[in-house]
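Structures given as structure tokens follow.
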Structure I
Amino acid sequence: MSAVGEERPLVRLCPLCCRQIAGEDAKNVEKVEKAYECVLCFGLLDQDYIEEVAQAVGKKLKESPYDATAFTLALNLPISQVLRETIVRRSRPDFNGILISVPYKIRNIDAYLPKLRQASGMRAALATDLQLTITFETDEFTEYDTSFLLEHFPNDFQQSRKRKFYQQSDTPQCTKIKVEQMLSRIREDIAKKFKLSSPSRFCTYSIAFERDPVFIAGRYCKYSRTLPQSPWSSEDKEAPKVPGNSVSEKVCELMRSKFAATDARFVASGREDMDVRMLGDGRPFTVELRNCHFTAPLSGTKYIETLKDVQTEINRLNPDIEVKNLVRISREEADLISMGEEDKRKRYVAYCYSTMSLTEETLAEAAKQAPIQVVQKTPVRVLKRRSLLERPRTVYSMEMLAIDSHHFLLRFV
């Protein structure tokens, strides 16, 4: 509890924060001349600054448009500003402005939304597939904030042995998460010791749009014996790479271009060797299209015709593969494609040659050896992302069909 008549620390605020937070009758409050000198909002609520940010958002959309009609706004505020909001509230319990009980982040969102709607031509909503993130930053008070919190909450800066080993610098790190964990423990007596200096400039800001990923599933057949499923990584770093020379690139590149995605990720249910064809119904796969700028052709039932066209175009441009049954799926359905991969049974057909002469009896006797266990080493092509291990594999059944005395077909599961 504060003593009656105790002098309150001086707080320098912009006119808007004076009215909304301090209240018209608050004592020991100084109105700043420049908006960015406000120790609470750092000038983020200045109308000219908001207009500048909104115009930057509009420019970014014009350069890289989306076909969305709504967006969800996310604001990342400076760590120093988040800390000062608590400092002001705890050190000045006498403040009684009209918005004193409203979280500062809500005040920001409410201030920015009208201008952002106008600049983007979209409506704002709580749940949309397009998120607009505006990040405000300043490093002006990082050193002071860190030393103040380190003095009053030293235990929060203690590092584990593992973290110490990997930490390149001995300087304590004052992250946003760490600060937020301390806020509830900042009492009035601690808050009054904090020096509320005014910023000397506006915060810098960055703008990012991110759309929820789109998942497309289907099956592919591969008719070439020189085409890998994923891009080949040569041991020779200087060796020229052939762009588009893999199943994943041939499938993903057209989809990425069609929907203006920033990235595409190909995931298949297993893989075949480069010199092995994939026949029959084909191998199941999914493509994750990240941050698509154009998704209207995939909305509602329109996606059926859209994906038919995509499928036709992929197959027309790439005679060595065939894509089938393209359909849009959810993230949860996409996750299922890799489940149980080690337990799946797969059917293979191999054309084999024997140096010794074969008879029907020899082939029948060999087929009876199933089930047998073999050991598969990690292929060289995937060593960049998988450990070099020996993995046991089981051949459950075999059928052999003689072609001549030295050649036969082997079907096995």
Structure II
Amino acid sequence: MKPRTKLQFEVLSCSKGLIDYEHEILSFAKDKCLENKGFATKKRVVCMNCGERFSTDVVKKKRAECPHCQKKLTIISSRCTTDKQHIFIGFAQIYSEFQVIRYFEIYSHHSENKAPKYYCSEILQQWFSDNGKLTIVSRKHNLNAYCDSWGGDMEIRKEITHYYSYTPNKFDCLADFWFPESVFMHKYSKYGINGNLRSITFKQAVRSIPINPRLETLLKGKQYELLSYYYSKGISNDIWASIKICMRNNYSIKDASIWSDYVDLLMYFQKDTHNAFYVCPKNLKKAHDRLVEKKRKIQTMQQAERKRKQANEWEKQFNKMKAHLLGIRFSDGKITIKTLDSVQEYLEEGDALHHCVFTNEYFLRKDSICLSARIDEKPVETIELSLSKMDIVQCRGLHNAITPYHDAIVSLVKDNINVIKSRYHTSHKVKTVKQINN
């Protein structure tokens, strides 16, 4: 957009006076930032730096020196013959009274038998005045679920926060590396905001670290993973005490999310989170997984206890509703059909035939009763019978399928429906008489 304020006119004028550093930035990226890779199979290695092939005989411990370009390579087992790398480099300068943060985007394309191609472009400038006010000079940033690209001319841009949920600002950038010639004002460097800044952007750092001593401590202690993790979350006193123990013991945390979960687990088991023995494990993942498994066993036991108590309550309701219908049993000699006489039997029936007779709480349905058709005492099909209509609602076997015995089972139930009907009507009359007498 066009500059509108006096400050924007001044910044745009200063921006045009900046020296072009793209060549120096690209040289730095080639020497120090971009990875030198070699893709290896059993017989050959392809150097992604020069595109040539060489024998795997020179590979030792996944490292090798290319005999063609003499670059030291990191060897990756792969049949790939192409590669692409993408990084951002930050460059801090002091221009007049402004702290200027310049961001450069570098792409590299590598292919077998071809020289690599490099692209370097300045995409963003952040101009911080003495009072901390930010003015942005940037290319257009296309940011959505499908692409993240910078293009167009360097113009004054409006600061837009929370453009998408996964980025704090449309016109901000996280530098993978900082150019060695970067210069930071003392009012920033005294907080540790310098060329060692990692995990958060410069803008995030200058707006949060001066007012948050704990984040400043993490930055100066080079606990970059914790800095990134807790930047927007806040650090509780309990967690902070454990972090200080780690820093005191020079314990570097590589995965802040797992470590935070691990400390929560230590608190759950009432362990001493002020003790380095607990908060600084040699193998964080192993220690974390061990406590997760221990907690899962406790939760399983608690869930089983809750189910047992719930089952006892269900059993009372079930007996109250269906006591007059329990114990019914009839057979044709081969197939035996019986009522499911307890909640436990509903559970066993559902587990045996893998259907939802227990999960969907059929035992609490007032207008139906479930029967089990069995051969040699093994469940074959489960029958749901409507008490009001005295008719079969459904009859299902393993995985709700129809079995070869289905027709025989249905016929046997219909032939003996009077047994259930007489039991139901007798109990219904008794209930009616009791209600009249009361």
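Only the coordinates and a few stated rules stand behind these numbers; no lab work does. Here the structure is a predicted model, which means the values were calculated and not measured. Cβ atoms are built from the backbone, for glycine too; each structure is taken alone.
With relative contact order in percent (Cα under 8 Å, 6 or more apart) coming out at 14, pick the structure among I, II it was computed from.
Computed on structure I.
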Notebook entry, point to check: One of I, II was used to compute distance in nm of label points 7 Å out along Cα→Cβ at positions 217 and 273, and the answer was 1.4. Which one was it?
Noted result: II
Checklist line | Structure from which 13.9 was derived, mean count of other Cβ atoms within 10 Å over residues 65-72, options I, II | finding: II
Next item on the list: Determine which structure produced the value 1.00 for FRET efficiency 1/(1 + (r/R0)^6) of positions 297 and 313 (r between Cβ atoms, R0 = 25 Å, to 0.05), calculated from the coordinates; the candidates are I, II.
Entry: I
Check: If distance in nm of label points 7 Å out along Cα→Cβ at positions 137 and 369 is computed to be 8.9, which of I, II is the source?
Finding: II
Notebook entry, point to check: FRET efficiency 1/(1 + (r/R0)^6) of positions 97 and 209 (r between Cβ atoms, R0 = 30 Å, to 0.05) computed as 0.90: which structure among I, II?
Noted result: II
Notebook entry, point to check: Which one of I, II has mean projected area of the Cα convex hull in nm², as calculated from the coordinates, equal to 29.7?
Noted result: I
Note to self: Starting from the value -8500: which structure in I, II was helix-only ellipticity at 222 nm (-39500 (n - 2.57) for each DSSP H run of 4 or more, over all residues; to 500) calculated from?
What the structure shows: I
